[in-house]
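Please treat every number below as a calculation from the coordinates, not as lab data. Because the structure is predicted, anything quoted here is derived from the model rather than measured. Cβ atoms are built from the backbone, for glycine too; each structure is taken alone.
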Structure I
Amino acid sequence: MSLLSEADLAVRRNDGQRLQASLSQQPSLLTYRDSGGFTLLHTAAFLGSTDCLRILLAAGASVEAASTEEGATALFVAALQGHEDYVRELLAAGANTEAAGTNGARPLHVAALGGHLGCLQQLLDAGANCDVVDDDGTTAVLMAARQGHASCLQQLLAAGANFDAVDRQLTATR
């Protein structure tokens, strides 16, 4: 089995010891991208492999690396999947709350879309802009409202989101 396969399998199994062994033999694995542009850090974010996240960050993995397919950072992926521990670790490592995917959506948008209140709160605490719009002009508040995620909607409004803008967006989509 190649070192790349070993590292990928380690991340998928959240096997920090196996990942560390692969990285020590081939540090360039940190920058490897699969066919969708995802790094090992993206894969760990998708799966919530927190032990591997810590190892990847300690080894120098870039928290700002964006996938080529969706333009998503590891923070975006973690927020989309609702992995609160991962979001916390990435924010502590300096991940940018405003890094947009190819459609202009931010981590706050996908946390609201999925109803991931814990992720949403961490992003807000880290300074995420609650009124930023994606390429379609949609805010996180509108995403939460459309999906019926009342707790996320309440938290966004408590954080100062512009409700008038949401009302205009809802009216325009009717």
Structure II
Amino acid sequence: MNANLNLSRAAVATCSAASKPDVLGTLASCFAEAYGLDRITVLEGLEERERLGSTGFGRRVAIPHARIDGLERPVVALIKLEAPVEFNAADGMPVDLVIGLLSPPNAGADHLHTLAAISRMIRNEAIYDALLRAEDADALFATLTNLADSVIANDNPGGVTRESA
């Protein structure tokens, strides 16, 4: 039950998007750039999962996720949108915070445990509020890597693994 999250600074961004497809495309680009993945493969995986049901978590947050070949462990990307986008979230609220997760195809329970760790992190009021207040990508990265350690530690003794850009 080790989430073993891997977060690269290059996978954290702020941007504007007009629609859910724009958000998924931007997220795929973040993953591709930060982790050396094929953008189209990532986008297709995210879109395939989204067709099964919205990954709009609620609380203005979406957690798009997929399993992708070529990964050794789960990787995360974080995007704060400049304006909310409709995402068909469970609570009906538009989304302005997107936390993407990609896992290896054979991740099995680890993928689900990582999703659970992200969910716990978002339910933590201090982390949630700090992410919403963050004004730029540097503040988002610092918030996620510094504050999240204590919440994610329940699934991952090492917390978030930081990579340099």
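Here is how the numbers come out for the structure above:
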| read-out | value |
| --- | --- |
| At a computed 16.8 (mean count of other Cβ atoms within 10 Å over residues 44-51), which of I, II | II |
| Which of I, II leads on distance in nm of label points 7 Å out along Cα→Cβ at positions 76 and 108, largest value | II |
| Cα extents along the principal axes in Å from the coordinates reads 37, 34, 30; which among I, II | II |
| helix-only ellipticity at 222 nm (-39500 (n - 2.57) for each DSSP H run of 4 or more, over all residues; to 500) derived as -16000 - corresponding label from I, II | I |
| Relative contact order in percent (Cα under 8 Å, 6 or more apart) from the coordinates reads 14; which among I, II | I |
